[in-house]
Structure 1
Amino acid sequence: MLRVVMIGVYGFDWASFLQRLRDADVRLLLDVRQRRGVRGPEYRWANSLRLQEALADAGIAYQHHPELAPTTELRTLQYAEDDRQGVGKRSRRELASEYVRRYTTEILDHADLTSIVSALPTNGTAALLCVEAEPAACHRSLITERLTEQHNITTEHLRPPAR
């Protein structure tokens with residue numbers, strides 16, 4: 001059975017991020033971010049080129065899947081809901097229902113997950129990467145839900161170490 005894990009950037013440093021990937025036997029990292037940069041010097045390692053180089057050094061393949069990333073319009077919709085609730089991107093606990101509806105109908109329903117599934121490693125694990133620490137606060141949870149429903153893939157979320 002194929003296995004996919006989810007992982008966010010927030011709450012990790014490079015060493016703990018890499019250790020979680022190694023512990024989960026990740027062989028392929030699927031980056032589902034639209035903008036592949038992260039603000040803040042503590043997350044410099046997660047910016048696309050640095051991340052790709054570090055993963056290559058660790059023997060982990062990298063693929064960017066922009067077709068699974070939320071559009072700028074959808075991200076703006078979520079940020080407006082975050083503002084309404086008085087939460088920030090790093091402290092969000094769940095996605096807005098309108099965001100979920102629109103991401104599902106505008107992006108996920110049109111995505112070719114079958115081709116992604118066919119490229120998953122049969123030896124080892126693949127990881128879906130975005131930034132949020134809480135999986136329910138990120139579109140990657142919607143992707144893995146769909147992978148489970150349609151492709152019988154086992155999923156798990158890799159959390160940052162307790163601080």
Structure 2
Amino acid sequence: MRIPAFNRYRRFLSGFCLLIAGAIIGSSIYMSIHQRNFNILYIKMHNYQTENKQLQQDLESIRKTRNKQTLVNGINVYLQNQENAEPLSEDIQKEIEALIKKELELAIGQKATNVRDSRVLYERLISQKILTIHEKKYTVEVKSMVLIQTELSVWITAKEKRI
């Protein structure tokens with residue numbers, strides 16, 4: 001039995017290797033584009049979900065305090081970046097704001113004068129709080145807290161806690 005010479009297949013083998021290398025490179029480029037688009041969609045979905053929760057909570061608080069104008073109807077939490085620190089990702093910022101807002105929900109339905117008088121209590125409730133998000137710990141500090149008409153607005157900063 002005679003074995004054919006390898007020289008006949010050398011040209012086909014190099015072409016086949018180029019085809020396989022092109023498939024690998026093309027699939028990796030496709031996956032990186034797909035992952036980027038998926039990440040953008042995830043962030044948008046997260047924003048829509050938080051906005052939906054926010055609107056539902058606002059609607060619930062408005063229904064609860066519809067006839068009472070002197071009660072706190074809403075809470076707004078704003079996360080500011082620290083001057084020397086690296087800014088946090090948008091996803092983490094939204095989660096921190098949502099957690100702090102959840103902590104302050106007990107102020108909804110309270111009389112505005114009681115909330116204004118016990119401002120220090122609400123500041124201590126969230127100041128120096130350690131939040132765990134995506135297996136990282138963040139400390140929260142209150143910058144200012146303002147009660148305007150029936151809305152409580154809180155400005156905070158968050159810093160990743162290094163272990």
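Side notes on the structure shown:
- Given 1.5 for distance in nm of label points 7 Å out along Cα→Cβ at positions 33 and 137, calculated: source structure among 1, 2: 1
- Of the structures 1, 2, the one that 17, 52, 25, 7 was derived from, the read-out being P(r) over Cα pairs in 10 Å bins from 0, in percent, for residues 73-144 alone: 2
- Between structures 1, 2, the calculation of FRET efficiency 1/(1 + (r/R0)^6) of positions 41 and 105 (r between Cβ atoms, R0 = 25 Å, to 0.05) yields its largest number for 2.
- Top of 1, 2 by Rg/Rh (Cα atoms, Kirkwood Rh), largest first: 2
- Which entry (1, 2) yields the derived value -17500 for helix-only ellipticity at 222 nm (-39500 (n - 2.57) for each DSSP H run of 4 or more, over all residues; to 500): 2
- Source structure (of 1, 2) for mean count of other Cβ atoms within 10 Å over residues 9-16, computed value 16.9: 1
- Taking relative contact order in percent (Cα under 8 Å, 6 or more apart) as the criterion, the top-ranked structure out of 1, 2 is 1, with the highest value.
The numbers here are math on the coordinates, done by the rules we state, and not lab data. Keep in mind that this is a model prediction, so the values were computed, not measured. Cβ atoms are built from the backbone, for glycine too; each structure is taken alone.
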